[in-house]
Structure P
Amino acid sequence: MRTGVKYLIMRIFNRTFALLLPLSLLGSGIARAQSKPLSRAEILGRLAMGESPSNIAHQAKLQGINFTADSSYLELLSLAGGNGILYERISSATPSLQPLSPDSDPPYRLLAKCAEQIHIGASEQAEVACRAAIEEDPKSPWPYMALISSFGSEMLAQDRLEFAKRAVAAAPDSVFAHQLLMTSLPEGEEKQIEYRILIPMLAKQPISERYVGNSYFSGLPRDIFSSGPGPKETFEKKLQTVLEEQGDLAITHLAIAQALSAQGETARAFAEMREAVRLEPDNSAIHEAFSELYSQAGDHDSEIAELREAVRVEPRASSPRLTLAQHLADLGRSTDAISEWKDLIAIHPKEFEPSNQLVDEYLKLKDRSSAIAELHRHLKATASVAKASDHLEERQEESRRLAALLYQNRDFDEANEIYLDLLASDPNNFGIHNDYGIVLLAQNKIQEASGQFKEALRIDPKMPEAHNNLGLCLMRAQKLDEAIAEYRQALEIDPESPHTQTSLGTALGMKGDLDGAMAQFREMIEKNPDDAFAHANLGHAFQLKKDYSAAIRELKKAVELDEEIPVTQNDLAWLYATAPDPKDRNVKEALVHAQIAVSLLSREPNTPPLATAAFLDTLAEALLINGRPVEALANEEKALSLDPNNAEFRTRIEGFRAAAANLSARKR
């Protein structure tokens, strides 16, 4: 799924964007009541907080710096993501005041490590480094603000509040520190007091400082940001004004690129995007936005190249690599996408999103075994957070997904264990009761399955799936009237359910009401002419009424709509081979469909032996009528070995042996 350019533009300014939304971002990242030259620590602190490098460079131009940058500091700046306009400006700047020596400046080396780890997306190492920076200089506001900016949503409320208070104590004139404190305070009088402190501070800010860097809310006219073209002359004039005032900000060029792209001026949009990259070459969000532009232009190689640049910038971060992997998958490059997901999982083995996306891709490729293996791996990796409230729901969904795949693989024992564990922790979850009932029904444990469906209905009487599934149990037990009653209840709740309509039609047919059954299937086809199962079921009903021509017509239509249903292929093959009227028979098509049916069934794991036997019986009949009695005999013998009590198979084997002997005699 694509990320909108506007979202990326907002993300570029500051990772705390959402945090500050209640204040409408009235203040710049670190706007302060008194503009004084930036220090070494402040520049690194701003980077650690996620402020964009070009915004810091803009502030350095407005306020100056109080030091001369040496090669050691510039290396720290580069590692922290400060390449581009910020590096250029700091390396060439003349101190506004008497420059401070590195020894007289507040400590900043551990803060630099904090900024570096945040920049590359190494969240665990970043948190350790930021906490170490606090120990290095407890009076510095930057490590506190960096921790809240990067990890505030994961921190305990009291820890976040304590850090925000320390930041305000260390930098009482920092608008940003006060914003963090206000958003950390619970509702109440203290928050109102902080709000009354903050508003006058914002009002005192010069407009240039209040909005610096955040073009989306400031100098960039809002109608430029919109997709409407507007008068050409007015548009160009506004662009010129914005470039004069904020031309050294990457976000400005990014916003202009979007506006130009919306007006169809692709070449100019690309030029603006390249300028944004020049100003901030190590901003992953800019590379992601650039990839969006390439995607719109249909240049998918360049799109992927920009996403790889985003990953280069933040090699340990999840977001850029997830975006790259998803786009590779969308472009049909599954092998490359899977490689990216696996690389990310190696870095963050406990994260849910890369694992979920990888499982989705495996299932899209119909690689159920790999999907099951990944779910097993991730559930084991996250066992330590199994009881964490913020992960309970995610782990439950993963467990249910694994159990469902195990059910499809007919690995019932493990599926049973998972559902029992889930119900032990969540006994009133009607969905889990229903899912477990399905697994029990597949094992022919009708009474136990009925109990699960009834429990689901006790918790939620309006659950149509449980009514339908309880009906299946009753139908298996030959309690057809009760089954029909359950199906009708399900249809009262969900009249459009094709599964329930199919079940009702089947039950009516089993009861001998073929006309009622056919009415159900015809109604389904009328609602959805492309419903392969409805056509197949109608074909079976015609077969029971001995209208073989109509049965073949419907089964043929079902196969045309979905050729991956083994039973439909098998039934069509049988009718082509054995229909009483020679006009309905088709010797060659019988063999084709029988072979397809057996092939499809062989792909299904743990197929019941009786099902395989029935399909081999059909294939044997098709081989016989195509003059291949020896192969027919071999397949029928396989069928009998799977269903040794089947008298019909034994009878047919005798006929196949005779046909094979006759063929052998003729060859002599």
Structure Q
Amino acid sequence: MNGDPAEQWQYDEHGWLTTLSHTSEGHRVSVHYGYDDKGRLTSERQTVENPETEELLWQHETEHAYNEQGLANRVTPDSLPPVEWLTYGSGYLAGMKLGGTPLLEFTRDRLHRETVRSFGSRAGSNAAYELTSTYTPAGQLQSQHLNSLVYDRDYGWNDNGDLVRISGPRQTREYGYSATGRLESVRTLAPDLDIRIPYATDPAGNRLPDPELHPDSTLTVWPDNRIAKDAHYVYHYDEYGRLTEKTDRIPAGVIRTDDERTHHYHYDSLHRLVHYIRIQYEEPLVESRYLYDPLGRRTGKRVWRRERDLTGWMSLSRKPEMTWYGWDGDRLTTVQTDTTRIQTVYLPGSFTPLIRIETENGEREKAQRRSLAEKLQSEGSEDGHGVVFPPELVMMLDRLEGEIRADRVSRESRQWLAQCGLTVEQLARQVEPEYTPARKVHLYHCDHRGLPLALISEDGNIAWNAEYDEWGNMLNEENPHHLYQPYRLPGQQYDEESGLYYNRNRYYDPLQGRYITQDPIGLMGGWNPYLYPLNPVTNTDPQGLEAILPGPFPFPIPLPKSPVQQEADANAAKTLTKWWKNFGDAINNPPPPGNCSNDYYEHLKNQKEAICNQKRKCYPTDSCETILQKGVYGLACVSARNNIMNQCFNGGDLRHQLERETVRGTMMSCTTLAVIKGCL
């Protein structure tokens, strides 16, 4: 595509995707998948190679295991002990273990809502960290109190369901909204402090000059949703609507000294940011390049900074700072720098970080060892060149090694060794000893959205903390231990070199409260392709695609429409109706599935019909139990349709997408009815 190398896709005999790869910034980047005999994902491995030398530069693997009910209750992060989720009933979370050591316990009420969260080596009644949550009769979060008072929070809601107040021991923030639910103002109250910050936007949600600070401004709308300037910068865009240049704005009347800084942004053919450079006095201050895997996830970052060389001249460093990233699906789980590795465990089913595990590179190197199969292969020949075992033998040796380390060698393994003329003791002496690296474990203490406010050590001490505004801008930070904490709003990671937040599919500018490129999913993400949710107090966008509202069912749903948006909807509906008449037959009668066999497609289709044929429409006369059950049916129906789209149509079957959105609309009406009736 436009000179970029094509992606390569590989499948196994079942038609399941096993490998996809492409070239990014001169590197071969691949993703490898493993499955069990039921077709469930058991492993995901990302690799980065030098295509000329085939040198492996980076790899990251995550493994998944399932319980008898089919729940994914065990995940093994790269180079870490297994993370095990303890559940009850239909999968409600009760606790978490890391390598057999309990770290977290959850207490829930009769509606299975979390009421107490305890963390630490003494998790339970004597935990060093204990967070207690309460809820309003309508099911909204009412308070979160710690056994330490520093982060106690109480929440106030209005009759429209808007969060209007968050009160803590140090300050209170009050929020004002427009008739369409947009955040219009934030008032901060504290001893000897009363500050109100207004937010003005045009009808499409683009930020306008503050009318209180700029009363003479006549600007009422930004053409094409492209903000040309604000109080700090002047912006330029290319033909695709991508931000290409940002320059310090020199106020009128100020003498120019040519010291303004200019930021340059460059993209690939898929509109992903691949090159950033900041210039002052026509000299580069910092430069960075970014690598992505075939799924669009950032896997690597190289940063060159300005420094003084041996001759005394200032120039960019010759060797870049290298950072690698590892993923588990759409969630960033590993950040590897030149000195340390930081791994994050998330709250299941969300983008809220839960546990942070840091391991110094020196400790990780001590833990590297050869498996029993690798050791025997490397030492199994007289000429010193080693031997190559067949895969079946490697699997048998791996199983034997696990049994030896657990001191539970099976009778089958003993019989097999006896047939080979070997003993368990002989092989046990060949097993290289394990070294357990020293690790720092912290809990992420987050706000109601999932924004980290503090890192808590296992003994309950605050190791890091920060304060933010509603759009994710850091206002202050206390970091006595120099911990690296780049996570911001859910799904976002702070890039120090550019000031942007990487947000999975796009980059977010917290100063503007919007993205620097248009939405990859187009109008499906909203009528303004640059928008971050206009009520960031409660709504988030963890994938850089569409807003997610809080509620009993964790799925993306459309934002409430303003009158202007409703009129635009009507015009768009007319256009879509005309298009449907021309192309509807092709959509209603799609060609045979291209990414799975006909038999497997029929199997998934039958599953979908069995689930989606359940009654899902909610009525005011329904009982709370019936409403909640129909909501569960709707969620299962969405999941079944997603399964077909992802496995058989590469996520691109428009008919299923439209049907899925219809199901989501029905679920939203059930959610609204449940709130009105007090079911939640």
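We did not get these values from a lab; they are worked out from the coordinates using the rules stated. What you are looking at is a predicted structure, and each value in this text was computed from that prediction instead of being measured. Cβ atoms are built from the backbone, for glycine too; each structure is taken alone.
Can you tell which of P, Q yields -6500 when helix-only ellipticity at 222 nm (-39500 (n - 2.57) for each DSSP H run of 4 or more, over all residues; to 500) is derived from it?
On the way: P: -22500; Q: -6500.
Label of the originating structure: Q.
Assuming 19.0 is mean count of other Cβ atoms within 10 Å over residues 165-172 as calculated from a single structure, say which of P, Q it is. Corresponding structure: P. Suppose mean count of other Cβ atoms within 10 Å over residues 253-260 works out to 26.6; of P, Q, which structure was it derived from? The correct label is P.
Consider the structures P, Q: one of them gives -0.56, -0.66, -0.79, -1.31 for log10 I(q)/I(0) by the Debye sum over Cα atoms at q = 0.08, 0.09, 0.11, 0.19 Å⁻¹, for residues 405-604 alone as calculated from the coordinates. Say which. Here the read-out was taken from Q.
Given a value of 2.1 for distance in nm of label points 7 Å out along Cα→Cβ at positions 181 and 349, calculated from one of P, Q, which structure does it belong to?
Numbers: P: 4.3; Q: 2.1.
Of the structures listed, the value fits Q.
Comparing Kirkwood radius over Cα pairs in Å, for residues 413-516 alone across structures P, Q, which is largest?
On the way: P: 13.8; Q: 17.5.
Biggest value here belongs to Q.
When FRET efficiency 1/(1 + (r/R0)^6) of positions 341 and 445 (r between Cβ atoms, R0 = 35 Å, to 0.05) is computed across structures P, Q, the figure 0.95 traces back to Q.
To which of P, Q does the computed value 16.9 (Kirkwood radius over Cα pairs in Å, for residues 277-428 alone) belong?
Working: P: 16.9; Q: 20.5.
The value was obtained from structure P.
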